[in-house]
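K.L.:
Next up: some structures, all given as C-alpha cells.
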Structure P
Amino acid sequence: MSENKIQVKNLTHAFGDLLVLDDISFNIKNEEFVCVVGPTGCGKTTFLNLLTRLIIPTSGEILIDGIPADPKIHNISFAFQEPSAFPWLTVEENIAYGMKIKKESKDVIKKRTDEVLNLLGLQKFRKQYPHQLSVSSEQRIVIGRSFAMHPDLLLMDEPYGQMDIKMRFYLEDEVIRLWKNFKSTVIFITHNIEEAIYLADKVIILTNKPAKIKEELEINIPRPRDIASKEFIEYRKYVTDQIKWW
C-alpha cells in the first residue's frame, strides 16, 4: 500500500468568474499532521470545504487510499471554529454520535468513548450536557467526537480561534495527545503561524488568491516543542516571511 494516505491532484475551484484555488496538488502520508496557512482571504475555507466534499471542485480530484474521497465510503470527520456539540445530548452521547451514525458495534462505541473521555479529562462530566460546561470543555467534546470516529481524514478549521493564548496551548497539547493515540491523518487550517509550527509535521503555505501552494515545509523539531527554542523561532520567522512577501 502507498505511504500516501491522501492525494490531492490539480484541485481547482472557481465561483463564477472568480478563481479561488488554482491547480493545487500535494500528498499527505498516513498518520501525518499537516497545517495549512496563508494570507487572510486566500481561500483556506473553500479549500477545506472541497476536502470535506461540501462543495465539488471545478476540476481536479481528492483520493483517499487511492480512490476518490466519498463520505459514503470514507470517514471524513471535521471540527470547526464554532462550538458544535449537540446541546440535547450528554457529553458521552456527543462523543458516541458519529460512531453510531457509522453503525459501529456497541463494544467499539463504548471502548472509544471511554478512551476519549479519559484522554480529555471529561470522564466525570460524561452525564452532563454541553451548556453545563465551559466553552473550552465544549470544544474538547467536538474534538474528541471527531477523533473517536477513527477518521480516514480529520479536517480542523481554526478550532481554537476564539480561545485565549493559555487555553489554546492547553487544547493544542490535547489534540497532539489524541492524534498520537488514534493515529489519525489530520489537516488543520489556521491563520496562527505559531500554532502551525507547534502542531505540524508539515506546513502547507498558500499564496494570495487565486491560491496556489507556495511551499510545503517539513517541521523537523522533536515533540514536545518549546516555543522559545532557537529552532522554533527560526521556523516561525521563515513562515511569517513567506506569507508576507510575494
Structure Q
Amino acid sequence: MVKCIAIDDEPLALRQITSYIDRTDQLELVAACRSAEEALSVIQKEQVELIFVDINMPDMNGLEFVRSLASNYFIVFTTAHSEFALEGFKLNAIDYLLKPFSYEEFMKASQKAISLVDLVERCRAAESAVAQNEAEEADQGYISVKADYKTQLVKIADIIYLESAGEYVRLHVDSGQTITTLFRLKNMEALLPANNFLRVHRSYVINLKRISSYTKGRIFLDNGEYIPLGENYKERFFTSLPNFA
C-alpha cells in the first residue's frame, strides 16, 4: 500500500480525489488537507510516500509547499490552470492532473507513483540484503570486496591497513598484495570490527593488532611501513593503545 495525502482548498475537489484514492486498492489515504500548512503538520507525524496537491491555494500554494519539503516525496499536482504545468515538472513531479480529471486519468498518474514506490522498496531490500551479507561475512572473519572484475573474500585478520584513494579503497594485506576496490573509506571502516580497526588519518584506517611501534606523528606497522597520525585522530589513537600493549 502506498501511503498518500490529498491537499486542496476546494471541498468538492478534495472530496473527489479522496474518493478516487478510496477506490484504489494500492493507495491508502493518510489525510485529506484543506491547506499546505495542515499537510506539513501531517507529514511531520505520519509516514507519507505520495502527495496529491493543488497548485492554486491561498497562503502557501502547491509549488511553494513542495519547495518547502525537507524530504523527498512523489508528487502529483492537481490544478485547473494548465500554465503551471511546466513549473510543476521543474520540481520533479511525476505527473500533472488538469481539473476536472477522470478516475482513469487519476489511475494513470497513481500507477506511476505505485511503480516508483515499488522500485524504491526493491532497491532498499537489495541494499539491506547486501549489507546483511557483508555483516555476516564480517562476523565470520571475512569481508567481500569487488576487485579486478571479481568478488574476493578477504580475511579481516590479514588486513594491515586501509588507504583511501578518492572513490576507491586500497586494502594492504599480509601477502604483500594491494586490493583496490570501489568503496569509500568510511563505509569500509564500518564493516570492520571497531575494537581492532581505527581511523588514524583522514586517508588511513589501521589494524591496531599490526602496530609494531610509534614515534611522533608516525605509526609503524609490522610489515615495515609507517602511517601518518593525523592531528585530529591523536586522542582516540592513544586511548586505544593500552588495549594493544
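K.L.:
Kindly point out which one of P, Q the value -1.45 was derived from, the read-out being log10 I(q)/I(0) by the Debye sum over Cα atoms at q = 0.18 Å⁻¹.
P.N.:
P
K.L.:
A value of 27 was derived for relative contact order in percent (Cα under 8 Å, 6 or more apart); which structure in P, Q was it taken from?
P.N.:
P
K.L.:
Oh, and also: With distance in nm of label points 7 Å out along Cα→Cβ at positions 97 and 145 coming out at 5.1, pick the structure among P, Q it was computed from.
P.N.:
Among P, Q, the structure yielding 5.1 for distance in nm of label points 7 Å out along Cα→Cβ at positions 97 and 145 is Q.
K.L.:
Still on this structure, I have one more. Looking just at distance in nm of label points 7 Å out along Cα→Cβ at positions 81 and 113, which of the labels P, Q belongs to the structure with the highest value?
P.N.:
For this comparison of distance in nm of label points 7 Å out along Cα→Cβ at positions 81 and 113, the top structure is P.
Bear in mind these aren't lab numbers, they're just calculated from the coordinates by the rules spelled out. Bear in mind the structure is a predicted one, so any value in this text is a computation, not a measurement. Cβ atoms are built from the backbone, for glycine too; each structure is taken alone.
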